[in-house]
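Structures for review follow.
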Structure I
Amino acid sequence: MLSISVRQAHVDDAESVAELYVAIANEIYANVLPSRVLDTLTIELGVEHWRRVIAKVDKIARGKVYVAEINAVTFAGFGYCSLQRAQNLTTRGFQGEVQSLYLTASARRNGGGRALMAEMAAHLRQQNVRGVACWVLREDMAARGFYERLNGELIEERVITMNNISICTEVAYGWTDLGILAVATSTGSGRLG
């Protein structure tokens, strides 16, 4: 059995986060997103992006980036939470947002996703956030199944465009009470991410 631990990300984790994001995005989204979109995902740009996010997320959006490690050594995934960016979801009670949750294949179904969600939920609760939402590609059935097993409710759908061309559709899952999310993640019901 793998031992997965979660800790707050440091700026020097930016390269590992960027590498993992690019690899997993290309794996998961290969048959969903146009190649011109996937071609824009580079490790070099990602490293700079994640350095900025990790360094400033506390100050800007009261958020946090967390990393998951296997046996406290091998980088296995990351999660990023913040205050909600979509005003329509904020007004509906979803003041928090899980902006990113990515795991290597070895961390999936071994508790990595649950552990990251629990840390993000705990952080957002400390920020007096009561509800949280996350967006996922409509076609990403594995991720959708994970959120549904965590008792996420399907709350919204939107079309993403690039240069006025529709490139994908995202759906949002929401939890109106982070306490419920914390219970769902700690009970280990089912085999989740």
Structure II
Amino acid sequence: MPGKKSRLKFIFVSISALIFLLILMVVVLNNGFQIDNFISQNINYFRGSADGFFIFLGHYLRTITIGLAVFIIFFMYLQKRKKESLMVLLALVSGFILEQTIKYLVQRPRPVAQLIQETSYSFPSGHSIFAIILFSMLIYFYKDKIKNSFFKVSFIMINVFLILLTGVSRIYLNVHWFSDVLGGFAIGFAVMGCILFFIFEK
């Protein structure tokens, strides 16, 4: 279990992420994030042979990650890590509630030229929230269980790659603005930091 300094790091991460999220929301609401338009208007230049892969992710990524989350939570529970499994579940549910609440408050339209059809509000990216929470908590709970340095680094890098792939896929498909993904990552870090700070034993 983390010590006092580690717990303070959790709340620092959470507060920093919330501040960044609030700033980002203000900028988005005032249409001030110009890089969003630039990326959305020029994304076609990067499309090609990878379209099929990203379209597949667009259709099935949420199903795959939810299935993986259910498996991980159940696996942790069987390992008698009941508190940790509850924390993952609570973090994912909290992230979903925040996503839906902020979508309703901001009501940002999605980009127009999408590779797949998405009709709900754009900000923040729910996929990005889910990815940050699930894969970051996997890193936190299991990295120290891996004694071999190569496998530990590989485990961390795979999870980081999955987080980045999720964000990139939403931008590539043009179903989210770049700042939607940043907002999703910020919410994910904020939720994770709060959960780890308030629920882990002191």
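Structure values in brief
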item	result
Answer label among I, II for the case where helix-only ellipticity at 222 nm (-39500 (n - 2.57) for each DSSP H run of 4 or more, over all residues; to 500), calculated from the coordinates, equals -26000	II
Read-out relative contact order in percent (Cα under 8 Å, 6 or more apart), computed value 39, structure in I, II	II
At a computed 15.8, 47 (Rg and Dmax of the Cα atoms in Å), which of I, II	I
Which of I, II leads on mean count of other Cβ atoms within 10 Å over residues 13-20, largest value	I
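Only the coordinates and a few stated rules stand behind these numbers; no lab work does. What you see is a predicted model, and the numbers here were worked out from it, not measured in a lab. Cβ atoms are built from the backbone, for glycine too; each structure is taken alone.
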